[in-house]
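Visitor: Read through the structures below before going on.
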Structure P
Amino acid sequence: MEPDLPEELADALVRIHRLVRRRLRGGPTAPRLRGAEVELLRLVEGRPGIGISEAARTLHLADNSVSTLVNQLVRDGHLLRETDPADRRAARLLLTDAAGKRLADWRRRRTELVGRQVSRLDEADREALRAALPALRALAVALHEEAEET
């Protein structure tokens, strides 16, 4: 492996993520959602009824950090917190309709933003990105699995 590959890849991914997040932050919806809030909403969207502890483990955040996020998102009308019928002390998280619409809008704007930039690349670069997707997905899985072990 080239010694610079891990560093260059990490730098490129961080820059892309930061720039996309920054561009989407300026969207029409207010108040702005922070990155961790969007991550939590996307997790709840994909796993309705997830508990706070499980969400914290999945996001690799402390339980109290996720509790704080949940309180903010409930207050702002993005999440519903329901009592778990199996354990009255636990909460189950669900998206509100407003949050679902907001995530759909966020996803649409992200797709449009990245799509515009990808379309400006030449065909060879677009093909290189297509070819790299399986390796990038495998890298994401490996990083996630390593994080789960710690």
Structure Q
Amino acid sequence: MRCPFCGHEDSQVKDSRPTDDGAAIRRRRQCEGCAARFTTFERIQLRELTVVKGDGRREPFERDKLTRSIAVAARKRPIEPVRLEKLVSGIQRQLETAGESEVTASRIGELVMEGLKGLDSVAYIRFASVYRDFSEARDFEEFAGAVGEVVKG
């Protein structure tokens, strides 16, 4: 593993342990060149996924991009980080086990909305406002009202 500080090719694993959700291995490494320490994560990847965008473009699936979009929606909400990590891992697992090498961006968006709906209604509405691209305040108001009815009922 290349050192992120000096670029040296070799590092030594000092400690390995599973992450909280058990979906990855966290490794503490030390560079053999500059002795700096850094952390890496090792995850199972069942297949290479390609995301098909709305305009037809294709790009590789990026777990970090999914994590960032969910984190933005959940910002300043009382949601434990481990629950967000489990949501991301669950979505990635669903996509990888679906048997397809290509997945639409809209399918990923629907899975995120489904997951956030069960976690936090505010994060769910925030994500939906970007994902559904509300063009007018009335669209947002109607959606938020429908979510409010579901939460009350």
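Since every read-out is calculated from the coordinates, none of them should be taken as a lab result. Predicted, not measured: the structure shown is a model, and the values here were computed from it. Cβ atoms are built from the backbone, for glycine too; each structure is taken alone.
Visitor: Comparing relative contact order in percent (Cα under 8 Å, 6 or more apart) across P, Q, which structure shows the greatest value?
Guide: Largest one: structure P.
Visitor: Tell me which of P, Q gives -15000 when you compute helix-only ellipticity at 222 nm (-39500 (n - 2.57) for each DSSP H run of 4 or more, over all residues; to 500).
Guide: Source structure for this number: Q.
Visitor: Could you figure out which one of P, Q the value 3.7 for distance in nm of label points 7 Å out along Cα→Cβ at positions 39 and 55 was computed from?
Guide: Comparing all candidates, it corresponds to Q.
Visitor: Tell me which of P, Q gives 46 when you compute percent of Cα pairs over 15 Å apart, for residues 79-126 alone.
Guide: Only one of P, Q returns 46 for percent of Cα pairs over 15 Å apart, for residues 79-126 alone, namely Q.
Visitor: Identify the structure, out of P, Q, from whose coordinates semi-axes √(5λ) of the Cα gyration tensor in Å was calculated to give 32, 21, 13.
Guide: P
Visitor: Further, regarding this structure: Once distance in nm of label points 7 Å out along Cα→Cβ at positions 95 and 111 is calculated for all of P, Q, which comes out largest?
Guide: Comparing P, Q, the top value of distance in nm of label points 7 Å out along Cα→Cβ at positions 95 and 111 belongs to P.
Visitor: Tell me which structure, out of P, Q, gives 2.7 once distance in nm of label points 7 Å out along Cα→Cβ at positions 7 and 71 is calculated.
Guide: Answer for the origin of the read-out: Q.
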